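Student: What follows is a set of structures for review.
What follows is calculated from the coordinates using simple rules that are stated; it is not laboratory data. These figures come from a predicted structure and were not determined experimentally. Cβ atoms are built from the backbone, for glycine too; each structure is taken alone.
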Structure I
Amino acid sequence: MRAPWLGRYARVILITTFVHISLACLVGLLLFAVVDFVEIGNLARANASTASMLELILSNMPATLRTVLPVATPVGGATALGALLRRRELVAFFAAGASPWACWNPLIVLGLLLGLVHTLNVEFLVSSTRARVVELRHELGLGRSTQDGMSEQRTWFKGRDHLFRVESVLDENGTRLARVLILSVKDGALERRVDAASIFHEPAGWRGQDVVIRRFREGQLSTVRRDGAPLGIEETPEDFVRAIAAPSRLRYNTLRATTAARARLGQPDEVHRVELHRRHGAPFFLLALLLAAASAALRLGRNQSFAKTLLVGAAMGFGGWVVWEISGLFGVTRALPPSFAPYLPVLLALVLACGLIAAVLGRGITDRAPGIRLTPFSG
């Protein structure tokens, strides 16, 4: 018997698994929201507004979902298949002559959909909200986020005639920068220092807001404060994006162009290359984890407990996350080629999934009930 890809049973499996993965994601998002709430309550300024606190928590959600989804996917996949086995729904399904592929086919569809959701989240939501998160954390008096990692931006940048320290690039095009320090050095001596709350690029050039200009001449210091002032710097927005913008905050086309530009100019590009190839591999990583977790649940059999299924899914999720992060570090440090390291966890997850699928096809579903033997699948 062959079940259609999206027949009645396939839809039951797809919907049940989607619900379990959604619940796992919701638990992860709420956990991170609680952590953010505690951090804000302990460290935020006394005059911080409630609206800014809530906006910060909500703005963190896309970046949090990027972290949570690879863990929630195998957790939801394992618990969903385990629940269907405990309720004997899959038992009746297989007893009717269905092959396990009739179970895996809708999971492949769901895995591809999850990969699409992950890609759209990273491409549009993460890139558009992370800059606002930086602004809100500064407004509330908080430091760097606990989610800031190796892909976060560098702060120092040597330009043509100036040295820059930029706390944040506020848009992917590099036209708005926050909390900028500009140093002008001549003949080995500091000539001018400019501190600006923000600078933005206009057709006429760069202009700063809340600017403090300090000039050092013949041992004397002069200070001028202005609400707004032209800065007279020659760097383009693309220069700042290429030099200091965090790869994780860039959209795909901008990230690809920035990576190519850094390689062409001989600048370090390991972090950018790792992030670029992670964008390619992440959807397939989710798919492989989902198939591996579902297959492991099938091998646990009809008498499995929810705790055992949850443990298997959580072990795969956290193990996959650890391998994902370590492979990225290997790529950044060139312990592995940056163009290969992001695909290592994908390959490992695929090998694990294929091994578990082969075990299910060859040995069937384990049933440890008395008097019942292991029966391999014939389909």
Structure II
Amino acid sequence: MAVNYENALYPEEAVLDYQENLLDIYIEDYGEEHRDIIEERLRNTLCLFDVDPVETVVKLYEHAKGDAKLAKRMTDEACNFSRLQSRAIRKFRKPYIDLLSSTFNVRRGAKKLLELDYSFLLDETLSEEDKAIFDAEYRRTCKRLRVSPIYNIETIKALNSTMEMLKKNCDLYVLEKSLWGKRVTAKVREKFGRLSTFEILSIFQSATYPNLATTTQVLSNTDENVGSILYFPLVSLLDVGDIDHNFFHELRHAVETGDNGCGLKIIHDELYRLINEVHTEENAVNDLSRLQGKILWAQDEANLNNSYQNLFSYVLDFFQDNRDLLNYLALYNDAELFESIFGVSDLMQLEFFLKDLHEKIMQDEDFYDSSEVVRGKKLIKKLDDNAYSYFRSID
């Protein structure tokens, strides 16, 4: 897989140059009559690509040597970030060590307890087999440190909560004090006004597996316009074959983010989230097929696959047959019309159906159930019948 490292070094400029290609597709899909809102949504979107500057140096420094100014900024930010991160850990970890000490009844040398990994006890996504593997390692570590393993869930939750607080305090400290942090917060505030450091940190922390890129609705406090921050940790994704496809997916979310929601999803209660993701993924796959050869960072259609695409075989006819209508409803976040056309009850059944399948796919990426395909077709027929009745009633 070839990676366009020139664009990876200057991602903001690369997106601006590439945006005309995407705009043509969006106008074709949503319609020329909606050009103004599409262009406004793109203007109100901040694409944020920055990741841990140490990781950036490791992966991009060799490619940045031709630009002395950029290479120097990379190394300066990485050294400063690493130094402040170490300082923050020393500054904030004492309460956690003290809690570990009292929990495991260790009076001296409690720092060694930082080696313990009990997180598997709170991970509901792990299979019993994986839990057994982690448990065996946990017991071995406890034996080596001469402490008794603890399995009380409330105690483990208290430890985990303190550890999470420590991590957040460290991350806030580094974001506020580091050269890298000051640069990225200034970038966000230039676009959206005085967002708090905590709000900006939340954007970076929202990018977790399996959704390493995220789109967040933001209300600018400078002009009260709704915009989007598309966080795309580019350097962390360089080893992923379908980087462009991932970006197309998130940019579709940004284009469809308005006052009332994100696409077909009602933001405040996460209603129709899976329906919206499958709709967005179907568009992103089509975007990639129309932009083959026009590489932004990297394209690898042969390895193009994610958990949302694994849902296609169950429901794709619905999204393909109703694509123009769904694009319109998603662009204007018109949940009321969406529900009027297809029926609230049947939409909820489809959402729960997709949610259940998605959870099974996340457990086993090879999961496939032909009986569920039949069930999906029945759900889609109900939705199609509802739409037919709705449009007949308004003729």
Structure III
Amino acid sequence: MKILLDASNIYSGGALQVALTFIVGAEKLKGFEIKYILHKDLFAQISKVATLKDYIVISDSPANSKMTRKLLLSIEESFRPDITFTVFGPTYVKYKYSPHITGFANGWVTHSTLKDFNIVFDKNLTKIIKMLKYVYIGFYLRRADYFIFETNIALKGAVKRLKVPRDNCFIIPNAYPVSFLNNSDSNYGEKIISSSKFKVLCLSSYYKHKNLESLPFVANSLVELGCIDVNFILTLNEGDFIPIMEAAKVLGVDKMIINVGPQQVCNLPKLYSEVSMVYSASNLETFSAIYLESMLAQKVLLLNDKPFARDICGDAALYVNSFEYRAVAQKIIKILNGVYSFCDFKVESKQLLDKYPSPTEKVEAYFDLFKKIKARIR
């Protein structure tokens, strides 16, 4: 069975982690001839952990390049796959010679609310522009034939908003990165974080809805509560970090915020091993990898109190309104003082982890679905 696996639009963030784990697993399967189309930034990380047999590396995402879109179509025409699979769509093309299956995990398109737009974007013009952007993304997503989502809330939203056929939609849950399968070296080598204070990991690329701008205000509330032995650990590009640091300097809390820069997926177990807890202030997610990663690393997980977070994590996490900075600070202090520890969530975390597939099981579920879809269209 010939599979064209398109990851040409993935170059950062959680999508990169998912794609890397998926591709490493796919390469181990037997009975499939797979050609990969990879963004150069994704390939740079894959090449460190796997050797692919047949791949093409592109420099520009099809989201921004008509030349890349033409290349994708020409690759499909010459390869003539049985199935074309896009890890996370859209890729802004209509594949012609094979059924096109796409994964999708953009909560702005599937299950955002007007309240989310009002919270994240200040100006009305910005809200309108963003809404039009997500309509545009949804339009191109509908060009696929079949759709794979990570959660039921995303699937229902796509069926309702985009009018995609329910019978052509499937759910395959997320899995933790393959790097967590072998993290025996996480306690060795040079430390990523040079701090002996209580460390709060805020693992994320920069997106407006991640609400990272709130962190200086939380740090300020910690100071007001008499707690200065805390560092927030960010993983941002320097350009994205500068505005956050400038706000922190104005509040006099810049020494409480440390940026270690973007991390390779293979470094994540070590990064988690060096922190005290994990905090996500995000206003909108489909399924963040940090949920399962935090539990595997046995770290207390503090989340913005949103339905999508509770729907996935249930009683395995703590929750707080991320815009109530003093309340966030108070929760962090309780964790620091041992009022809450991972032991309080150990049973719930194990139950949750047992519900989700391993990286290998997830890949196998995808390829089983590919075979079923191929059989369906004969």
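Student: Can you rank I, II, III by Cα Rg over 2.2 N^0.38 Å, for residues 126-229 alone and just name the one with the largest value?
Tutor: By Cα Rg over 2.2 N^0.38 Å, for residues 126-229 alone, the leading structure of I, II, III is III.
Student: For structures I, II, III, calculate distance in nm of label points 7 Å out along Cα→Cβ at positions 238 and 358 and state which one comes out highest.
Tutor: I
Student: Quick check for you: by distance in nm of label points 7 Å out along Cα→Cβ at positions 78 and 318, which of I, II, III is greatest?
Tutor: Details: I: 1.0; II: 4.8; III: 5.6.
Greatest value across I, II, III: structure III.
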